[in-house]
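Read through the structures below before going on.
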Structure 1
Amino acid sequence: MKKKYFLLCINIILIITGCESKYADMVIHNGTIYTMSDYNPIAETVIVKDGKIMNVGNQINYRSYIGEKTKILDLNGATMIPGFIEGHGHFMGLGYAKMRLDLSVVESYDELVDMVAEAVEKAPPGEWILGRGWHQSKWLPTPSPLVKGFQTHDKLSTVSPNNPVWLTHASGHAGFANAKAMEIGGITAESEFGFGGEIIKNLRNQPTGIFNERAQNLISKHVESPSYDAGSKSDSNTDQQDSNLALELAVKECLENGITSFHDAGAGKESIQTFRDGINSNKLKIRLYVMLTSRDPKLLEEWYKSGPEIGTGNDYLTIRSIKLNADGALGSRGAWLLNEYTDRPGHFGMATQSIDYVYEVSKNGLKHGFQVNAHAIGDRANREILNQYQKVFNENPKKTNDLRWRIEHAQHIDPEDIPRFGELGVIPSIQGIHMSSDRPWAINRLGEKRIVESAYVWRDLIDHGAIIVNGTDVPVEPIDPLASFYASVTRKTLKGVPKNGYEPKQKMTRLEALKSYTINAAYAAFEEKIKGSIEIGKYADFTVLSKNIITVPENQLLNTKVLYTIINGKIEYKN
């Protein structure tokens, strides 16, 4: 009798469990859903259970999936896509940028000085004033005097005699210091910097306050704030609090912009520990694909021994790639060119890591199972990186299957090197918004011939078989993927000029641009089997948009809003 009663209870439990198992956690319907799947490109309904996609279709009887606890999301005609994947940014840098002066909004040098003066009034003597986002080529009027294309520190130092000031260029490849900061750094007329950097000086050999590329470290190492990608270590409680706050601010910005995954382009020990803490505290709500900074050789040696880390915390953290830094940026004239800068004769930019080191890291990366991704903006830098990649591939022919190595930015490529991306299987990780933001002044750096033939050549790369990934390089640019999408398909500035776009033959189609932000980005992180498209079995990571960005008129794209950001089947942001 007891045995029969026991079996009856088991059967009841199984029946109840079976009933519950067929019910969804979430049903999404009544909208246009772009799946990024070639087999089922547009759907009307998505069924979610246990954080993953249970069913996708047009004529699903979704009501049969609805149980007592099922959440029903009526899109009311809105558009849903796979969650946006930021293909290249600096996650902790995004957070720290929110904690500093936002200089991206200043339109003149005088406006920058006024902003710093206001910050100085609120700060005790000796406290660092930090900011990021200035760009001298966007200022009107042009500052005077100019030394090698940059402003000098005199006005800045006048308003901040007792506070060290350190202001990072929008590109992150130059810094601007006042007299007090240079005093702390021990910078004098006799100070020089060797390979990979430059202290810009006037004709009297006096430092102007501009520190280019690696020379930035002369000042930044004294700054009382943790670095987000230099691999620095700090054990102070204040620094840890700053790191935790930066992570929370970065997560918030991502969610508000529909970002569900983020390729972090260069993280050190401190940042990685912050990511782990974020998983443990449930504050890391964005999936991170992390590139180890090559600026810390000891860090790389540690990871060579342990090997890649894949899918920690339900695929919220993967560390399986290395970030090299071949050159600087066009804005700071640090991008490494084959021919001299049009607006600085005799100057070719610079390598910021030796080619020998690039080869060594590439060889070790392949040996130990790491993807290798290299920052390269100038045409010389792109060629040199492709050469080193090809050299390593040729030396290890049995290990070159499906490597998916990348060049980050791939901004200015000699026409001879464009086909090599497709031929070698190297992924160009571009930022559409850079074209929109930089093109009006970039022609002064490169001249018309190079701009037309070799800058932001997305169509040529695609037509030669390259798989393009998109992003913003945040905090260099705002993280808004819709702005980068707009730039990718229109080749215009965010003000809508010029009428037909810059070099319009290089435009992406809207579907190509959306792929570059979803399935292509997942592929570039070896994650196309778990995300990047809306297919059964993949993570329920979605972005819901107010407008159909595939069909709306071009002039409405920038008016599109993120309505929901859904990660792991949970609404993490609602507008």
Structure 2
Amino acid sequence: MSILNQINQPSDLKKLNIDEMKILAGEIRDAVLKRDSMIGGHVGPNLGIVEATIALHYVFDSPRDKIVWDVSHQIYPHKILTERKEGFLTPDGMNKISGYSNQDESVHDFFKVGHTSTSVSLACGLAKARDLKKEKHNVIAVIGDGSLSGGEAMEGLNNAAVLNSNIIIIINDNEMSIAENHGGLYKGLGLLRDTNGKAECNMFKALGFDYHYVEKGNDVKSMIDVLSKIKDTEKPTIVHIHTQKGKGYQPAETDKEKWHWNMPFEIENGKSKYSFDGENINDMTYQYFMDKIKKDNTIVLVNAGTPGVFGLTPDRREKLGEHFVDVGIAEEHAVAFSSALAKGGAKPVYLVMSSFIQRTYDQLSQDLALNQNPAVILVAWGGISGADMTHLCTFDISMVSNIPNLVYLAPTTAEEYMAMLDWAVEQNTYPVVIRQPKSVEHATKAPNKDYGTLNVYQVEKQGKDVAIIAEGSFFALGKEVCKAFEPHNIKPTLINPRYLSGVDENCLNSLKANHKVVITLEDGELDGGFGEKIARFYGADDMKVLNFGALKEFTDRANLQALYERYHLTPKQIVEDTLKLIK
């Protein structure tokens, strides 16, 4: 009989003996693999934290005792044990829960969390609130997968150490980040592992924590023993556990980086259910830099713990050698580091996913733009998407394009992207951000090579009455909208703005002569975005402006086509809205 069938809430664990918990651990792993194989998700981190999660819920009393999960990479076993196992066992159930911590789903979750290094800070706040209210319960932060390298984790530890009351921090040390760990911090963790937690060099003790080491982090009894010992402690406490990422599934144990997160796959052999053949931007970018480095030894690619986003597999990183630097999960440091590299005469290119560039606003503004150092930043995956609310990539235009001195470029084709990239790397005047194309669209004519004369738009097709200014990844949509106007005897002007960070006053003024409406199409949030710059320019004129893009909201695993329709981002809707305005 299945043990998991008997677990409907965390308190049911207290009825089990150790042998039954070991059986349960295997059933939880099967459930994790079932969900991941069907809809994709985090594999290795969740397989490695199973026993620790069972022990946490056996010893503590959730939700009275509050467990805060960092980045949610390791939260699946917790969800299975907190009344959400159908999200792993049935196809219908899988669509009802997210892959991340979400207090709207369960009283056992306390925050929506998808970005890294936050759990200790959040736990500090919960613990302080508890103390102010004179309550008594445990507050536990679980952090791992390289999250300690994030600055906020260090800030949280610094504060937690002097809280002088109950706060327990579980450091899940599986010797990995998303890829391999980077930084001196992890040498210290390695020394603690090698000495069974007895090394004199112990940063946690130095900060003032009580410290406990568990070598067998994948052994339920070992975990229960140490957690029972420190339950209800009145001191800030670290429990450093050594676990195996991907435990119980051979492909994930063997290739930990690949199996950190994966698309749907066949459980039997780990083979992906999807094919990714054909041209892609990452291959083009990598080859460009490999060729460039042969001629210029000062080029260096900088990444903050997510090399897979840019197709930088271990073999590619090895070939790049000293020209690739992974700073760990530390996006803020990556921007400041890149700025200083540029100041020192190198040619840094920081590679970052749109959702994570949100973490760098102050560094973009102060460390980079204010100093006007010519670093280059490539932003991946920017645009409206059906992602979880914690990983939306909708906000980079409104954030980045409004910082002084930054030049934000949006290429429409692969050739234009490569030309912009080469110009950005070679110039030494501006910090330049480039929004990578989502897919490979080829140009029909050679792109410009020089983008140093800022904010000059490119008129791709001259028409009248209606002008369509379509940025980057929505330029193809602009072409479709042009065709959709043809049955209405309207031949629009189509413009590639190229620059998201400024307006071409000459171009916009020229449209006043024979255009009634200007349409802007942007693959991102409207509020504070590119289109609003155009609307503001025409504010005192008779020109009508229609801005099309995303509303200011956090969507959650929404159907992309449904979002486009809700935002009126289909050619039919755009034409209808325009005709209503003209009439």
Distance in nm of label points 7 Å out along Cα→Cβ at positions 160 and 392 - structure with the largest value, from 1, 2: 1
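With relative contact order in percent (Cα under 8 Å, 6 or more apart) derived from the coordinates and found to be 16, which of 1, 2 does the value describe?
1
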At a computed 3.5 (distance in nm of label points 7 Å out along Cα→Cβ at positions 104 and 544), which of 1, 2: 2
Winner on distance in nm of label points 7 Å out along Cα→Cβ at positions 56 and 488 once structures 1, 2 are ranked, highest first: 2
If percent of Cα pairs over 40 Å apart is computed and equals 27, the structure in 1, 2: 1
Read-out mean count of other Cβ atoms within 10 Å over residues 40-47, computed value 19.2, structure in 1, 2: 1
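FYI, it's all coordinate maths here, none of it is from the lab. All of these numbers come straight from a predicted model, not from anything done at the bench. Cβ atoms are built from the backbone, for glycine too; each structure is taken alone.
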